[in-house]
Structure I
Amino acid sequence: MTVTQSHTEELIEVAGATIHVLKGGEGAPLLILHGAGGNPGWLGYHQALSEHFTVHAPSHPGYDTSSRPDWISTINDMAHFYRQFIDEVGLAPVHLMGFSMGGWLAAEIAAMCPSSLKSLVLVDAAGIKPQVGDIAEIFMISREQAQQLRFYDPKQVPDYETLVNRTLTPEEEDAQWRNREMASRLCWKPYLHNPKLPAYLRGVKIPTLIVWGRQDAILPLNCGELYHQALSNSTLHVIDRCGHSPGVEKPQEFLRPVLEFLAKQT
């Protein structure tokens, strides 16, 4: 998996915020929501998906170089922001994909405005408290410790040294701290979940694919099983020998079920 340059960067004004968006490809719109660590940039799976869809990959308000309006301080606030983003950018009906915290955000959006979505893909999503196992602490540990939790086996991550384990620039270090502060604001209490979310989702009929790394050490597989129970029109796909970030750790095993699912929804 390598970073490519076949995309553009845009600044979009929505709901009092200036949002940095990576965009590439052509076809039906696919909105990708990143996790608590921030926008990872245009990765191999973005490029692969852009061969079939117009991929929109924004940095959330308060993340990276995107501004943060004062009114956004919870995941619910952020979901309202993206409801407006989808309308103002003219994406509906949109394929929506979310990773980790971004999966939680995507689920909240699906419960809030299901008619705006064509399909939903949740990848190792936060948002539901597990009944088996616990959500790991990720805000009070070092970047190195977080990387150890993130992957089942770093040796199987393509381009691990250049993509994941490289030294950050001072600007990237500053962005990391800013992202962590914003993630703490959004996710601290209750920690990385919404107790009401399973109830919200029971009325959602959107075709949904739930993808999970079986050895996820941050959000246990039981979270995926509970999402599957809550979403009546969902399929759960588990990737063996894989941790919290299957799009990075096992990109081909991740893309195969995702592309097959999305092809059925177009």
Structure II
Amino acid sequence: MSALEGRTAVVTGASQGIGKAIAVRFAREGARVVLAARSRERLEETAAEIEAAGGSSLVVPVDLRVAGDVERLAAEAGEVDTIVANSGIAGPTKELWNVDPEEWEETIAVNLTGTFLLFRALLPAMVERGSGSVVVVGSSAGKRPLWGRTPYAAGKLGLVGLVRTLALELGPHGVRANLISPGGVEGPRIEAVIHEQARAGGTSYEALYDDYVKNVPLRRLVTADQIADAAVFLASDASASITGEDLNVSAGFVMHG
């Protein structure tokens, strides 16, 4: 029997990157996956990949910054067993004193407040039923400094506190909450961030990439599929006694909670 057979999971940010990898992997593990993100077109691409593999999904375009959108997501999703809060934006790459208030607010709104609104809409039904699992995708950037990434880091570290406190509140109701802190994940987002840091620092992309990787014990980035592996574990019965944890999937880049 597959790890998530017969369960329903909501995955935000399911249109690309980590979220898409998690959604596809959950479907392969037997889950019906509710795909949430702003782009219907990209969500349809994820749904098509899931369908081609014999899985089941539902596309629900949503802006997590809008409470009404999130309430609609909850209504359309039906009974949910797992919530994967993965949506996030990179935000600006510049010194804090050069960050515009609008850039700060947008980054926090998507990366932190959107998670709050998602849980506020979906958790009451889980609490009433007395079961479920919450998986939040954070970032090692919330725990280890990266130049020019203050709005992103602040939001991602905020998720650690959110999850730990939420686990305490949910525990008596049989619902678990855990967080994954990825290291640098192969793909366009980390490439864009490194390019911006290189430009601001007057160096090359290659030099900055090499400098980053040499500080990683496994000397490489991680993949979206490896984050999906961790998400399946935290959503499944294999982690039935794990809650309030922050799991680093960072090739060793971060070795503490």
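Using the calculated result 8, 32, 37, 19, 5, 0 for P(r) over Cα pairs in 10 Å bins from 0, in percent, pick out the matching structure from I, II. Kindly include the intermediate steps, with their values, before the conclusion.
Values: I: 7, 33, 41, 18, 1; II: 8, 32, 37, 19, 5, 0.
It traces back to II.
Compare mean count of other Cβ atoms within 10 Å over residues 134-141 across structures I, II and report the one with the greatest value. Answer by largest value of mean count of other Cβ atoms within 10 Å over residues 134-141: II.
As an exercise: helix-only ellipticity at 222 nm (-39500 (n - 2.57) for each DSSP H run of 4 or more, over all residues; to 500), calculated from one structure in I, II, equals -10500. Which structure is it? Clearly, the read-out refers to I. Among candidates I, II, the computation of distance in nm of label points 7 Å out along Cα→Cβ at positions 6 and 62 that gave 2.5 used structure II.
If mean count of other Cβ atoms within 10 Å over residues 22-29 comes out at 25.9 when worked out from the coordinates, which of I, II was used? Each step should come with its number before you reach the end.
Details: I: 17.8; II: 25.9.
Derived from II, not from the others.
Taken together, the values in this text are just the output of simple stated rules run on the coordinates, not laboratory data. Model, not experiment: these values are computed from the prediction. Cβ atoms are built from the backbone, for glycine too; each structure is taken alone.
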